[in-house]
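Following are the structures in question.
Just so it is clear, none of the values below were taken in a lab; they were calculated from the coordinates. Small disclaimer: the values here were computed from a predicted structure and weren't measured. Cβ atoms are built from the backbone, for glycine too; each structure is taken alone.
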Structure I
Amino acid sequence: MTGHDLVIENGTLVTEDGLLEADVAATDGRISAIGERGSLESDETIDAGGNHVLPGAIDPHTHHGIYNSLAEDANTESRSDLVGGVTTTGNFFRRPGAYEEIMDDYVEAAESNYRHDYFFSLGLLSFDHVEEIPTIIEEYGITTFKWYMNYKYAAAEKFGVDCEMRDDFGNAFIETLAEQDVETTLGYHSENVEITNALAGGNPYVETEADGDAEEESYEVFVEEFPDYAEAQSMVAGASLARQHDYDDSFYAVHVSAGRTADELATLQDAGYEVTGETCTHYLTLTAEECDDRMKVNPPVRHETDKETLWERVADGTISCIGTDHCANTTDEKIGDTIRESKLGFPSTATMLPLILSEGVNEGRIDLERAVEVTSTNTAKAWNLYPKKGTIRVGSDADLVVVDLEETKTVTPELLRSVADYSIYEGRDVTGWPTHTVAGGELAYADGEVLAEPGTGTHVDRPV
């Protein structure tokens, strides 16, 4: 048969111009046509069965290679991602040495194992790293970076660098990014560590010997030691510094956890700041009262009022993107004798899109078009991937997901196919799941089976 490589037929496309009852075709990895139903010929056909067809979801905030090797995580977590309709992930990577001496091996491990496309965002830890920015962009196509405010005063001991990541470091970081000839993005972890360290009775990012006589504490202790105002103040301060270099339009506040922070973000935007805010699915779907050691993360999950304010700010456009802060670990790796000894991070990329559909669209908090914006289109724009990613249009990558908004599944580790043997959403009924995931024009997941092989994804070099 002549025509296109693949056609998804009988679906409703969710495009930037609205809903469109049409078929969409892919050839050589890209969207090659959009046409009336039944008008496109192909070698392979997917029947959407009247369901919606979305651009593949993008999780910009993952940490592959933390608990396992990058090669292992690239394989198992991209497998899991496809179950949840995620076709591109952004991996935050940080190491103390010169990146030009590290990246070749890192890229090789990734290229051999990812089942979908991915991009790197580098955490810079020293002034030497700042000097590498032009080389990183030119040699590796990496234009996105992260400033970890939580490592202020801890970087020297934790990473062995000759830098404490104070504001002079951040100023040089932002100034250098602003000088580049291509679009760049700075992800910013908002945390005033002078406040959080004082409340925690020491620096929580520096390893200390566990106290065998410590009393058992609840999750709430972390909400108290990492208060919302410490996050909000730091976010405002970071955005202000970026604005001094005319860089606020490339300033991206990662994992906004507090309603107070989201409201401050809205105030900045009303004042003319073009800053971007991201929240994570756990802040939108959980409260501190229902959390235990499995949900330990920084910043912590907060309260019902925070959750509802975050949803309001997703709906009104203040918060533009959704991520997960995904870490792949097992129960044995994660859970300690006390919650203090339990590790940070948990797996969650595969549940990102289904939770937004279930708790957002199906609960009437946002419409389907907004769900696509915050899980795909806006993310592609913020991380310099658009229009290669994040949209259904001719010429864009053929990353597509067919979703059944009425299908309910109970979350289990077996369903999600991660290396993790637990999920923080385990036992939860979620309504709105992919039936098919297409990555790079190839059917990668269908009806419960992951079809893509390791090594079929590739790094998205930027600018695109």
Structure II
Amino acid sequence: MINRLLMFFVNLMQKYLPDPFTIAWMISLVVVAMALGITHTPIMKIVDDWGKGFFGILAFAMQMTLVIVSGYALAASPIVRRFLRSVAGVPRTPVQTILFIGFISMVLYYLNWGLGLIAGGLLAREAAKLHPDVDFRLLVAAAFSGIIITHGGMSASVPLLINTKGHFLEKQIGLIPLSQTIFHPQALFITITLAIVIPLVLVLMIPKKEDMVLADPSLFEDEQASVLAPAEKQLADHIDSNPILNYSLGLMGVAYVVNFFLTGGTLNLNILIFSFIILGILAHGSLINYTKAMSKGAGTAAGIILQYPFYAGIMSIMDGSGLVIWISDLLLKAASYQTFELYCYFSSLIISIFVPSAGGHWVVQAPFMLPAAAQLGVEPWKVAMGAAWGESIWNVVCPFWALPLLAIANISIRDLIGFSVLLFFIGNVVAITGIMLFQ
């Protein structure tokens, strides 16, 4: 039954799912049509909002780009690659391989979604080399599956944002401690349940032998071709590879991070990126090796660089036309204290289709949801986590966040989403159960 359902979705996505950039523009056109038809916003105002908002989140886009590229550079370091290779060699059978990769993905994404996104793709490649009899599409889906628990993990953007001094809603809701968000019983229940259930579901999704798609050996040719005979080193090369320069930079960075937390600093995106860069520098052993790794990793962020401005334009149209208010009001009219967080969750699922960034759509969504929550006496953390979990569950079928993984694994979005759509349904069941059980 599961296998037939799986192949239905795989075939459906193969036939009808366009390229992620095409999807971004199609969504833009849908939002334009909604703004015209629902809010009756004049077309030139829509165009003006789109153009003005196009570069509205460049700082956030740069943060996301650095998370991806620095995560790639760290994951591609020799010490981490050796670790991933040893981890990929632990399981022996196809069932063990899928179960194990799924579980490791959960651990990686819990620690940091950027690390999970990049290390997961590299882990799938290593596993495919060691286990060529396992469906490569499912391997990549297993490596990607951990993204579904992103907002229950240590790098959850919304919980980290509202626990950061000076965030844009501090005057309205203050600082929300992590004990009310990622360490609350609700988040712990959803995260732990997903971390157990999803790998088991992945095993049930293993295709029949005749339906399997194995990894193309040419996928790994670039790694073999990159091994060249060493050229004679010049003085500049010795300076570039000088370990004193490398480790002095690394130790200075470590000193800053340690002092940051000892003096009361809390985890946020900037300190996360900084830590990734410093760890990557230390792991590569020389500044020039790290530079090369960052240069190679930049290609994995191409989709984000290209598409983020378009999603910023979508956000601007939705905000300027009042579509966000309309969507939220539509879902929140029937809400009560007991169901408000659930409605936040559902509205977040819808808005995530148009704005695939928890931090981005929280900026748009929160100002309209928090006043309604205050009228009903709903605690701010419920609004935040309802929105965060909606985006987190959507992540597993979001082409936008799959872009770096697809670049590393060298497969089509159609191959991935056909598998992950089933995980999306499971994730919704778990998240809704957790929200209703832990009020």
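Have a look at I, II and say which one yields 29 for relative contact order in percent (Cα under 8 Å, 6 or more apart), as calculated. List each step's numbers first, then the result.
Values: I: 22; II: 29.
Label of the source structure: II.
If FRET efficiency 1/(1 + (r/R0)^6) of positions 368 and 408 (r between Cβ atoms, R0 = 25 Å, to 0.05) comes out at 0.90 when worked out from the coordinates, which of I, II was used?
Working: I: 0.90; II: 0.10.
Answer for the origin of the read-out: I.
In this comparison of I, II, the computed figure 154 for volume of the Cα convex hull per residue in Å³ is attributed to II. Here distance in nm of label points 7 Å out along Cα→Cβ at positions 48 and 200 is compared for structures I, II. The highest value is that of II.
When distance in nm of label points 7 Å out along Cα→Cβ at positions 104 and 424 is calculated, the result is 3.9; to which of the structures I, II does this value belong? Comparing all candidates, it corresponds to I. I, II: which one has helix-only ellipticity at 222 nm (-39500 (n - 2.57) for each DSSP H run of 4 or more, over all residues; to 500), as calculated, at -8000? Going label by label, the one that fits is I.
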